[in-house]
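Derivation of every value follows stated rules applied to the coordinates shown; laboratory data play no part. The structure displayed is predicted, hence computed values, not measured ones. Cβ atoms are built from the backbone, for glycine too; each structure is taken alone.
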Structure 1
């Protein structure tokens with residue numbers, strides 16, 4: 001079952017959407033509104049602040065040059081938990097914003113079975129049931145949700161070691177670090193796909209729009225829902241137009 005664009009929670013209208021201007025030009029579709037984009041960049045900023053300060057704290061023999069960025073070792077240790085809270089807070093708001101769109105559907109399981117085809121770009125467009133988010137995006141979303149839960153629990157234990165004791169703190173450090181490395185790996189994949197891997201994706205989180213060709217290629221069910229046009233037919237028409245222009 002595909003996720004429809006109108007399934008995304010848009011009411012009541014958030015004040016950031018009322019203030020933020022998103023211009024949709026001909027040949028484009030609205031992908032993310034101002035509120036969604038604001039949350040995305042906020043938790044992205046806090047993630048990297050927490051990451052850099054965390055590296056400076058836990059591996060100072062390699063990343064000791066990170067701590068001066070935050071005012072020294074002591075200040076870095078003070079700021080790191082607050083950076084983490086900022087990340088969890090803003091991602092938590094995004095999780096509420098995307099909760100209905102991120103529900104797992106039978107088509108998502110089928111998409112995961114086709115993951116090798118997706119990696120190798122075997123097909124011109126995604127399967128016709130891929131909606132607003134594909135299974136890979138949903139998987140990353142729920143991985144971050146799990147990571148946030150791990151950060152909160154382990155972070156509190158490490159923040160107050162005198163309350164929880166030595167062994168819970170030691171175990172929390174390991175879980176905290178592993179969770180951070182897993183999330184960092186996912187972030188690298190996310191950055192690659194939103195830039196080089198799938199050109200045209202990045203503007204969805206800057207301008208808030210995407211080209212129709214991007215939509216029918218990567219999210220055909222969402223494209224059909226928004227435009228009423230068949231994605232495969234749209235692709236064939238675009239190819240025919242390019243062929244005619246090349247011939248002329």
Structure 2
């Protein structure tokens with residue numbers, strides 16, 4: 001008998017011993033199981049309950065008392081199917097759970113940190129990191145980031161951003177007005193103050209977000225999605241100053 005399969009299905013050694021005993025010997029009382037396996041009666045009952053929850057044994061109520069019986073071996077397939085569903089659910093929720101853990105993880109207080117990101121998932125992580133902002137963001141952006149990352153992810157980020165009460169001052173080109181009006185989540189749109197500069201003179205092709213002591217730069221090229229986060233107080237101060245120089249001459253946009 002290959003007990004390893006039962007281990008892989010989540011049974012421990014005592015549960016395996018009891019299950020195989022019942023499968024081979026039919027209906028048994030708790031005392032009979034305890035006597036034959038050498039497992040304490042109280043402990044035996046606990047393992048039987050665990051096996052019942054897994055669908056591998058059932059209780060029989062008789063005049064002589066309560067007895068246990070192994071269910072059909074095919075129930076092992078049902079147990080496997082149940083575990084597959086749990087794994088699928090974990091797989092779907094784990095990436096977001098990891099991101100939330102990273103948001104609450106303390107960052108080492110070094111003078112300067114530079115973090116490099118690459119590909120779709122890397123850029124999504126950079127976007128999600130903005131939820132760490134303890135102040136209003138300042139951004140240069142061509143918008144259109146949802147063309148490069150998962151649209152559902154972007155929607156979820158925008159909803160979470162609005163729910164946290166965060167705000168963003170954005171400078172963009174005047175050629176991006178259609179995207180702003182038609183693509184953004186309405187609640188997120190309300191968090192934005194947008195100003196535009198003419199595309200003919202000033203080109204904004206990278207997405208740059210400035211918050212806390214971080215300058216986050218994303219290169220939005222289809223075959224070369226890369227980004228960096230520079231965490232440095234003085235660099236951030238300089239970038240904020242440059243932002244406000246442009247903000248003063250940019251044209252307000254009603255959205």
Structure 3
């Protein structure tokens with residue numbers, strides 16, 4: 001099923017899961033060495049995310065939320081288990097292959113924006129398109145910025161933009177390649193409440209409009225509740241995959 005065929009729902013409704021699995025984590029472990037000895041970050045994580053689904057991921061600091069996202073993105077290699085994203089076994093790709101895969105399938109939004117300070121908003125959004133060899137990279141980047149309300153700021157540098165404008169630029173960059181999967185790690189963490197609400201609305205609207213699968217890491221329970229389901233991590237394990245609560249919501253809605 002294509003992204004365009006994925007279920008599109010409003011941010012206040014619960015989407016039925018698709019039969020197409022975009023993310024599959026099978027008994028994923030991640031162990032890192034430290035001065036005090038090995039540290040188990042992920043301890044046998046099993047998770048599936050369907051096409052077009054919006055999944056909130058919550059848990060206390062140190063529970064493994066951001067690490068799990070990095071594993072999904074192919075930015076961190078697990079110590080054990082299998083990671084499949086958009087049908088690709090990430091463990092079979094080398095670093096160049098992972099970079100190409102991310103460019104084609106994955107968009108990422110971080111709390112800290114990660115914009116290149118010496119590039120304009122337009123140039124920042126065009127970066128992944130230029131790496132992909134897209135001929136009309138700057139035209140598409142301009143459209144992406146217009147879609148997040150920054151058509152009038154395309155030639156401004158990050159230092160000339162507010163925090164909210166920088167995050168909107170980061171959103172435009174993440175969506176400009178039309179990824180199958182959008183990973184967002186605390187996207188409102190550096191923003192005030194009103195600006196954060198604007199970013200959240202843009203994030204959900206863009207994901208819905210494009211049929212993009214969304215995995216959202218957050219400490220904000222109310223933000224996670226806007227997703228189709230909420231996955232809870234604790235001590236590197238999935239404490240609750242949110243499926244039971246989702247089924248209950250669907251039943252209550254008569255679906």
### Task
Compare distance in nm of label points 7 Å out along Cα→Cβ at positions 46 and 78 across structures 1, 2, 3 and report the one with the greatest value.
2
### Query
If you work out percent of Cα pairs over 30 Å apart for 1, 2, 3, which one comes out largest?
2
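Can you spot which of 1, 2, 3 the value -20500 was calculated from, given it is helix-only ellipticity at 222 nm (-39500 (n - 2.57) for each DSSP H run of 4 or more, over all residues; to 500)?
The structure behind it is 1.
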### Summary
For distance in nm of label points 7 Å out along Cα→Cβ at positions 174 and 206, structure among 1, 2, 3 ranking highest is 1
### Query
Any idea which of 1, 2, 3 comes out highest on Kirkwood radius over Cα pairs in Å, for residues 38-181 alone?
2
